[in-house]
Structure P
Amino acid sequence: MKSIIDIENLDLYYESFHALKNVNLQIPEKQVTAFIGPSGCGKSTLLRTLNRMNDMIPGTRIEGTVNIGGKNIYSDEVEVESLRKQVGMVFQQPNPFPKSIYDNVAYGPRLHGIRSKSELDEIVEKSLRHSALWEEVKDFLKKSALSLSGGQQQRLCIARALAVQPDILLMDEATSALDPVSTLKIEELVQELRSEYTIVMVTHNMHQAARVSGRTVFFLNGVIVEAADTKVLFSTPKDSRTEDYISGRFG
């Protein structure tokens, strides 16, 4: 198992609140890793440390290291903008820009200096194909992204993240606001993307973790209780707290 993300002795504080406690974790390359656990257990907080989204929260303090591709992303030499190009993110609520479908996907590449219309056209088509949206929108790319359904908007947000060619895609409860049909489409999409991208997803839905991830990490009160291959964690968990959670006895 080749890891692309290595987290060592990570502690994270919001002011005096100790949100993550001595986290040590390796995340394998080109696989889907799911973070599960009850609300407020630290799974989204850890996800946001992987592209430094927590930097935006006043009073956040981090100790330890987060290495991505062998580089500590919290070192002074790392540019946050280029880190977020490498590590894309899709949020719980679809958040397309109030622009056309085309301009949503082209936004990132333009930001990074791509001006050629033919190159942008190619990136937009490829990204929309990768997010399984191209066939649905190819005839009205100039239409507002806000006119799309919730599920389409979320796939557009995935296309927007993929347009800057990240290595890693973070998904924070990316299907929790969607209906079952849209959720299934996103899950199928994750299965297709995992051969090209490392995907780390936070989910409250244990069935979803079991369906789409190769590895699962269980959090409780800011601590990683157990991390294992998904089939192993769900069938023979080592820790009784993991067993209690996945069998529905708490959480």
Structure Q
Amino acid sequence: MNSTIDTILGHYSIRDFEDRPLTTEQIRVLVQSAQAASTSSYVQAYSIIGVSDPDLRAQLAELTGRQSHVSKTGQFFVFVADLAKHHEIAKSHHVDDDALHSTEKMLVAVIDASLAAQNMAIAAESMGLGICYIGGIRNHLQQVSELLKIPDYAVPLFGLTVGIPTHASKPKQRLPIELVYHENMYDLKTIDDYKSYDADIKAYYEQRTQGARVEGWTDQMAKYIQKPTRLDLKAFLESKHFGLK
């Protein structure tokens, strides 16, 4: 074990931050750490928007589901799957950009952005800062895109709020490694294999909520699967010329 692994294994989401902005140097280091992530074929198909303006943050907090930690934090970053820069390169070099419309290039951009974001998250936590991913960005993609002036061929994926935590907590228990790691070939588990983990998660929620919430992980996932969300996403991606083929 080392300090890097300790940081990774000690991760937990923070939703209550001091109302104190990150320094310019902290932001620079975080962005540089994000850029150091692996990128497919050196494409670097992402952009990062740092949102420091209080009014913009307040609007984003509302659009993401009234999440107060979007506005009250050190800095709010929006990670964008970005092929807009490549579209401009194609025009300037007078080459066909048909490949940019493919599902493969869309996945490249999404993966690049995700790797960069996780690098930033680990860097932030190693600096004593807390983080929380904000998938609620996708609740109102059109409004978020207009608010942040995101062009065609680029799509906001999620936010990352980074700041100084007001209190410490503990990591939430993940699935046992034997339910995640497969050697040589996929080994599909049965529902019985999750019983022990379900019991642990039920106990976790019961203790944390003083009995107000008692459910296992598979119960939680069953509810998640039953409720379709963000069904406008396909039409939005098409409107941005993103992943059409």
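Since every read-out is calculated from the coordinates, none of them should be taken as a lab result. Keep in mind that what you see is a predicted model, and the values were worked out from it rather than measured. Cβ atoms are built from the backbone, for glycine too; each structure is taken alone.
Things to note:
- Entry that produces 0.65 once FRET efficiency 1/(1 + (r/R0)^6) of positions 36 and 100 (r between Cβ atoms, R0 = 41 Å, to 0.05) is calculated, selected from P, Q: P
- Which of P, Q leads on FRET efficiency 1/(1 + (r/R0)^6) of positions 68 and 140 (r between Cβ atoms, R0 = 30 Å, to 0.05), largest value: Q
- Looking across P, Q, the calculation of helix-only ellipticity at 222 nm (-39500 (n - 2.57) for each DSSP H run of 4 or more, over all residues; to 500) that yields -10000 traces back to P.
- Which of P, Q leads on Kirkwood radius over Cα pairs in Å, largest value: Q
- Structure from which 3.1 was derived, distance in nm of label points 7 Å out along Cα→Cβ at positions 52 and 204, options P, Q: P
- If you line up P, Q by FRET efficiency 1/(1 + (r/R0)^6) of positions 108 and 212 (r between Cβ atoms, R0 = 35 Å, to 0.05), the top spot, with the largest value, goes to P.
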